[in-house]
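S.K.: Following are the structures in question.
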Structure 1
């Protein structure tokens, strides 16, 4: 049998040591992580809905927890995660149309996704406190 000769020092496929880390790569990972966080955060949404259906005592306990600093931090993070993941989906939708695939366009979309998600989250929370107290 003929043996194939592959140089030991050369990787078989491009890997992380070949590529320079870019914002687009980081945002791709962030999109996947936010998807997982949304999956597990849905358990808290289910807890809130079940508590609302269970009665005032159960609902009061959930409302108390969400009113603590840990609960509010969770809600703020969940809000950002939801918006960031949605804007990442819009970014992928733009790419699916064949637009925004140039190097500078990809970087601009990544920055727009990050800053847009942070700004929208802050605006929603400020508006929520302003209108709802």
Structure 2
């Protein structure tokens, strides 16, 4: 499941249709169960905008996902905090964004997703076996 903030919709810089076209291409290329977006900006104070866990919680409910046995992967502090609030293990893909750091809150910090895969598999296997 992919969860994504898309505030450019609320800001008028992108259309929902444009975002959905991108998401349709993701679904075409990858075996995804779901792609969920938050089209709001911070001022909207919605429950789906990360760092709140609404997108994760709603998706987990729909797909019967145990968030405590799941891993949230993201590249921003909002992703890390949303994963934490949802009860997930968290991987941060380190980028040099000029924003608040998420380093101390992540379980693992990596340069790219490929680097995180062994840890994710080990973590989710351990959870399944216990």
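Just so it is clear, none of the values below were taken in a lab; they were calculated from the coordinates. Everything numeric in this text was worked out from a predicted model, so none of it was measured. Cβ atoms are built from the backbone, for glycine too; each structure is taken alone.
S.K.: Quick one: distance in nm of label points 7 Å out along Cα→Cβ at positions 40 and 96 came out at 3.4 when computed from one of 1, 2, so which one is it?
M.R.: This figure was derived from 2.
S.K.: Separate question: Given structures 1, 2, which gives the highest value for mean count of other Cβ atoms within 10 Å over residues 24-31?
M.R.: Looking at the calculated values, the largest one is 1.
S.K.: Out of 1, 2, which structure matches 0.80 when FRET efficiency 1/(1 + (r/R0)^6) of positions 32 and 104 (r between Cβ atoms, R0 = 30 Å, to 0.05) is calculated?
M.R.: Clearly, the read-out refers to 1.
S.K.: Tell me which structure, out of 1, 2, gives 21.7, 77 once Rg and Dmax of the Cα atoms in Å is calculated.
M.R.: The value was obtained from structure 1.
S.K.: For which of the structures 1, 2 does the calculation of helix-only ellipticity at 222 nm (-39500 (n - 2.57) for each DSSP H run of 4 or more, over all residues; to 500) return -13000?
M.R.: Structure 2 accounts for this read-out.
S.K.: Additional query: Say we calculate relative contact order in percent (Cα under 8 Å, 6 or more apart) for every structure; which of 1, 2 gives the highest result?
M.R.: Comparing 1, 2 by relative contact order in percent (Cα under 8 Å, 6 or more apart), the maximum is at 1.
S.K.: To test your reading of the models, identify which of 1, 2 gives 20.6 for mean count of other Cβ atoms within 10 Å over residues 48-55 when calculated. Intermediate values should be presented prior to the final figure.
M.R.: On the way: 1: 12.6; 2: 20.6.
Computing mean count of other Cβ atoms within 10 Å over residues 48-55 on every structure in 1, 2 gives 20.6 only for 2.
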